[in-house]
Structure I
Amino acid sequence: MALREKKAEAIRMRKEGASYSQIKEKLKVSKSSLSLWLHNMPLPEKRLRELRDHNAVRIERFSNTMRLKRESRRAEVRERAAKDIGKLSERELLIAGLFLYWGEGGKTEPTSTSLSNTDPTMLRFFMKWMESLGVPRDRLRVHVHLYADMNVRAELKYWSETLGLPLSSFTKPYVKTSNRSGLSYPQKFTHGTCNVIYHNRDVSEYVLMALDYFRSEFMGEGV
């Protein structure tokens, strides 16, 4: 189609209410050409609203399509990862827990082993790891950090049920004077921060010396 014919067709489509994007897609012309040809042919407000509404539906449909593709892809990746990992042996659980503790665990108190986090799944793994070290669940203690605008009783009930520990295992929670609603990322602290602690010198020394062994294995190897 010659340029003159494209211009005539663009004007015809515009009179019928076509958007620049629709005309571009059909005629394969640049937006600058359309701006030159159609600068004196604005669309009525009613048609603009129709196009905006159609565009919103199209965007939502596209977003849903991409979300389904992403979920399908991640499900396949998760299945592959699950096959690669398999069931953790006692040794693998020990090593995984040590690396978790190396990165996230509390190391300032030499006679305690503790993990503080907002993720209940990570804390449940920590408790499972502690059990593998011979720590009885009823010897664990829990300390929760909350914000002033949070329901203390409801949050303690949440952590008790989530971790499977009785309220008798909980110490008095620390309630900050600031509000959770004032945080930049309040969704990260939906239930505050929970600290699971075991007070025992022997277990703490074992964990710390195991980490010292890891350090000696990798020290000086340029990793």
Structure II
Amino acid sequence: MRKDYNSGMRIIEIFESLQGEGLWLGMPSWFVRLAGCNLACAWCDTPYARDAAAGTAHTLAQVLDLARMARPQHVVITGGEPTLAGDELIALCAGLRRIGKVVTVESNATMFVDCNPPLMSLSPKSEVWHDDVLAAYVQRGYCVQVKVVVRDAAEARAAAQRLLPLAIPRERLFLMPLAHTREEHLCAATWLAPLCGELGVRLAVRAQALLWNGMRGR
């Protein structure tokens, strides 16, 4: 049965900013934050996006109309957890690609959804880590980057040990400090930066923390 997209997807916020993390760090981007998350991480920096009933309903056509008017070519679909949208996420990615946008989907890697963006950005959590989901995206030939939030050296080493066997180039494996503010980021970098050098993975600089010190919508 064909999905009826007139019922709308729930969107918390839409804004323009710079991509703060990963391969497209610093790229002017148009962000679409979907409502709803299947996790409740204590360190979440967007707890206002957890409620699936929050935000405002948008049809697929409405979102694509807004995307056509947006200046950046790059679009970041984030949340919440975008894969909860299922078929709506698949349709949104396809529609954005049709109008010439370069899409990144940010996901916690708890579910596989065949949305096929140019970049699938996966952020597994140490407490909820699905090796089968990570493997599914890799095996389907997705361009994948993996960013893992770590709180200490032990978590960083454990994450690297799980990531390195995956068939993902090391330049797309990131360890990211648990940091919402500029001060927290700079403090964490003092131990994480040299450790990334030792482990042979990338330090995920969180530009949104360094530039805007945790300000919402940036």
Structure III
Amino acid sequence: MKKIVLSVILLSGLNLNAQDQDPKAKAILDDLSKTTKTYKTINADYVFTMLNKEGKQTEKQNGKVQIKGDKFKLEIPGNTIMSDGKTLWNFNKDAKEVTLKNFDTKNEDQLNPSKLFTMYETGYKYKFDKEEKVGTVLCSIIDLYPADKPEKKKFHTVKLYVDKAKKQIAQIKMIMKDGTKQVYELKSIKPNLILDDKVFVFDTKGLKADQIIDERD
């Protein structure tokens, strides 16, 4: 589905020797990892923008994600996607139809927004680029390069913008092999809010049998 653009960046892979990495970038990412691991839950609002080869905006959409361990709820235009760690629900708001699938946290082809906040930990070489502001936020920019089968990736570089003060991800910029760019700007991150497990279970009440497509094994 075109709207589920987050799936492009939710990747993991090969552990890399820290000695082969840029030490300045590693220090920044270590601090980011320490901060992220203190989050039992995450509520985040983001803006996704797609740019063409000339740098002109071709698509823009707002999204919201809630995360608790392997559980998540993602709100994007036209769809609500959620998982309780076992089942994946994709509700198409226009068609008023929900599709159920088995959810596997190890399946890299399945959407898993929780990996957005830890994607840099495995499978990438990294290098410090520079400092730059995203809006009013001063960020350290880390360039990530896929090390696990890079020829199979649709992108060649991920630019990770890390808020220097909060040690949080502020923005992710994907530089695609076709010259386009995909930008995910995190407008707000609210960690450690209380989220009941019911938040991550789709309620099929009110839907007819032919509006529920169960593709689970």
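Taking distance in nm of label points 7 Å out along Cα→Cβ at positions 124 and 196 from the coordinates of each of I, II, III, which one would give 1.0? Could the numbers behind the result be given before it?
On the way: I: 1.0; II: 2.0; III: 3.6.
The correct label is I.
Out of I, II, III, which one gives -2000 for helix-only ellipticity at 222 nm (-39500 (n - 2.57) for each DSSP H run of 4 or more, over all residues; to 500) as computed from the coordinates? Source structure for this number: III.
A short reminder: the numbers here are calculations on the coordinates, not readings from a lab. It should be emphasised that the depicted structure is a prediction, and the values quoted were computed from it without experimental measurement. Cβ atoms are built from the backbone, for glycine too; each structure is taken alone.
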